[in-house]
1. Using mean count of other Cβ atoms within 10 Å over residues 234-241, single out the structure from I, II with the greatest value.
2. A value of 2.6 was derived for distance in nm of label points 7 Å out along Cα→Cβ at positions 10 and 298; which structure in I, II was it taken from?
3. Where is Cα Rg over 2.2 N^0.38 Å, for residues 82-169 alone largest, in which of I, II?
Structure I
Amino acid sequence: MKKKNIFYWSPHFSNVATINNVINSAYSLKKYDDNSFDVKIIDAIGEWKKFKDKLSQKKIDYLKLGWLDLSKYFPVSGFIYSRFLSILLILYGFFPLKKILQKEKPNFLIVHLITSLPLLIIILFKIDTKIILRISGLPKLTIFRKFFWKIVSKNIFLVTCASEETKVAITKLGIFSEDKIITLYDPIINVSYFNKKKKNKLDKNLQNKNYFLSIGRLTRQKNQQLLVNLFSILKKENKNFYLYIIGDGGGKIFLNNLIKKLNLSENVFLLGYKENVFPYIKSAKAIFSSSLWEDPGAVMIEAAFCNTLVISSDCMSGPKEFLENGKAGYLFENNNIKSLKNSLDKFFNENSDKKKEKKILAKKNSKKYTIFSHYLALKKIIN
């Protein structure tokens with residue numbers, strides 16, 4: 001039987017969670033059904049170069065679009081700069097991507113980011129490739145995006161959403177036919193990799209400390225400043241806890257200045273990017289997710305799989321669904337420090353049996369996000 005060609009299109013300019021989701025999705029097909037699928041990731045402007053070894057280990061091929069390599073400028077910070085690169089990619093990538101798609105003729109193209117370019121090429125040149133549009137969170141619906149989606153909607157084979165909440169929101173827009181919209185959970189948990197990595201020990205200087213943890217890019221979306229302000233309140237209440245923030249990004253200088261301004265240099269620490277976050281998650285009192293929007297967030301799933309409780313903003317679109325409205329963790333009103341403080345107080349005051357119930361339910365929910373679960377669902381779609 002001839003293999004089906006499955007291509008992924010996901011250009012990115014910084015360390016977004018989509019990277020691991022794309023790699024794990026491609027890997028799930030290779031791992032569990034290599035005889036049926038030929039899987040490739042399209043490298044647009046050198047963004048996948050950094051992951052060359054990782055892709056090689058998982059036997060995932062990637063195709064270079066052309067000569068342009070901007071990887072030395074990554075990660076990119078700043079809205080204007082990232083938008084400039086997106087426009088550059090569209091202008092530069094049109095004909096090289098057209099050439100690849102016409103030559104390779106993939107059966108399916110799974111489109112994650114900068115979706116307009118491949119959609120336009122496949123429709124204009126009538127390339128016989130089924131398009132699967134991946135939507136994580138409800139994207140900002142500019143007039144252009146809404147108009148473009150309306151035009152191309154008939155040519156899209158399927159729209160996959162990262163949560164039921166996103167699926168409902170996309171359905172309500174009335175742009176895509178309802179029977180084309182499904183929920184496909186992200187492949188966040190690689191069980192064998194996870195079990196290996198969580199055995200690693202925590203840095204000695206962090207052991208035996210009462211710390212809370214936040215993991216994510218230092219950006220407006222992740223909203224870590226809310227947590228810094230929370231720990232200013234805790235310090236005034238003489239509560240001796242620490243906050244460790246893992247991640248890099250354009251907001252680093254701002255957060256550093258805020259930490260100094262609030263005299264929190266001995267309470268709040270920016271640890272930078274960490275390749276293996278599991279030892280930090282496993283030893284934390286709880287994980288904070290302060291995002292302004294999320295779907296529902298890889299860190300939340302990983303924390304649940306580690307039996308670590310999550311205190312999350314009730315943002316669009318997914319935390320409430322995953323945490324079952326607070327039954328599997330703690331929710332606070334989005335970007336509301338008073339509500340956040342109340343959720344933390346609830347965490348402190350709740351007894352161990354209640355916390356254990358939350359942990360059990362959260363771990364159960366996290367199993368929907370394993371690579372194998374994703375493979376079974378994706379195989380059903382492309383077969």
Structure II
Amino acid sequence: MGNRIMKIVHIITGLSTGGAEMMLYKLLSRMNADEFDSEVVSLTDDGPIADKIRMLGIPVQTLGMKRGSPNPVALFKLALLLRRRKPDLVQTWLYHSDFIGGMASKIAGNMKTFWSIRQSNIDVDSNKRSTIWVAKACAMLSSWLPDRIIVCSHAALKSHQALGYSKEKMFVIPNGFDLDEFRPDPEARKSVRKELKLDENALLVGLVARFDPQKDHRNFIEAAELIRIKIPAVQFMLCGEGIDNENSQLTRWIEKGKMEGCFHLLGIRKDVSHLVAAMDVAVSSSLGEGFPNVVGEAMACSIPCVVTDVGDSALIVADTGRVVPAKDPDALATAIIGLLQAPPAFREEMGELARQRVKMNYSLDSVVRKYEAVFQEVIDA
């Protein structure tokens with residue numbers, strides 16, 4: 001392709017604070033601007049990540065589509081936009097965007113298209129019906145619509161092949177982590193406990209996840225009840241979209257276990273790296289994941305993790321944390337208690353090994369180079 005700048009349009013369902021949205025932002029923040037000219041289209045609306053992307057100097061457009069109801073008008077609007085922009089490559093993120101973005105780039109002129117798959121679990125219990133329907137439709141179209149399908153985890157590769165996705169087009173690029181943003185921070189330990197009005201030696205267990213069936217907050221809360229029996233002074237800090245006192249479902253579960261005094265629900269926060277660095281143990285209690293960002297972020301902050309064995313969680317953590325079965329609050333509680341009762345020096349040592357592991361395998365720069373190489377390869381083909 002010589003020295004010509006490659007034009008890429010990224011299409012995503014929305015720009016709230018999920019893992020796919022964050023990965024798109026991180027990718028854009030590190031891509032070589034001398035070689036790649038990027039633009040972002042959100043099918044629905046703006047969200048906190050839209051502003052972060054605009055601050056990089058990258059334009060963001062929204063199409064105002066209603067969530068969960070793909071309509072032909074949005075499809076043709078997008079096709080027109082693509083026809084005007086004439087990108088070298090269209091990269092779509094999440095199932096609805098894969099479907100609509102894939103169709104639009106065909107209509108606009110058979111443009112080179114990459115799909116991006118972000119989750120491994122597509123079973124009926126933990127996904128909306130519309131999500132499953134769109135994923136199945138994408139599977140049927142996968143040998144025709146996209147040129148490549150980037151998958152964020154080995155578990156997702158397996159489950160989507162089983163659903164009928166084109167085997168030949170799929171390959172794994174894991175998520176990458178910014179080791180400057182997510183790093184050990186002894187000051188955070190003090191200031192977060194001060195904010196939560198806790199003793200500076202209080203034991204703090206954290207979960208960063210939006211309120212969603214896949215994240216299985218109930219599993220975490222039931223484990224918390226069991227942890228308190230053994231360690232009555234323990235505190236729990238949760239943050240993410242929908243994680244606040246307005247969430248009656250969440251507060252009901254907490255009240256049922258009489259734990260109002262030890263749960264801190266912080267909602268959406270802009271200082272997640274600061275909060276994570278203050279934890280003694282970070283938890284992922286999910287029943288489905290692709291490649292969980294929050295686990296890598298906690299590891300980068302040198303925090304030992306307890307994770308459920310879903311997606312690539314066990315692969316990421318390896319022997320730097322604890323892995324338990326999904327949907328098993330007893331096992332989750334036992335693993336967390338084990339780490340909390342261990343000497344602080346043991347947790348520190350595990351945390352240091354965790355950061356080293358992220359540095360070796362999942363640094364953001366190495367992941368961004370993988371994306372750039374594969375974009376270049378398809379354009380040059």
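Here, each number is a calculation from the coordinates, and none is a lab measurement. What you see is a predicted model, and the numbers here were worked out from it, not measured in a lab. Cβ atoms are built from the backbone, for glycine too; each structure is taken alone.
1. Numbers: I: 12.1; II: 21.9.
Across I, II, mean count of other Cβ atoms within 10 Å over residues 234-241 peaks for II.
2. Working: I: 0.8; II: 2.6.
Traced to structure II.
3. Values: I: 1.11; II: 1.06.
Between I, II, the highest calculated value is found for I.
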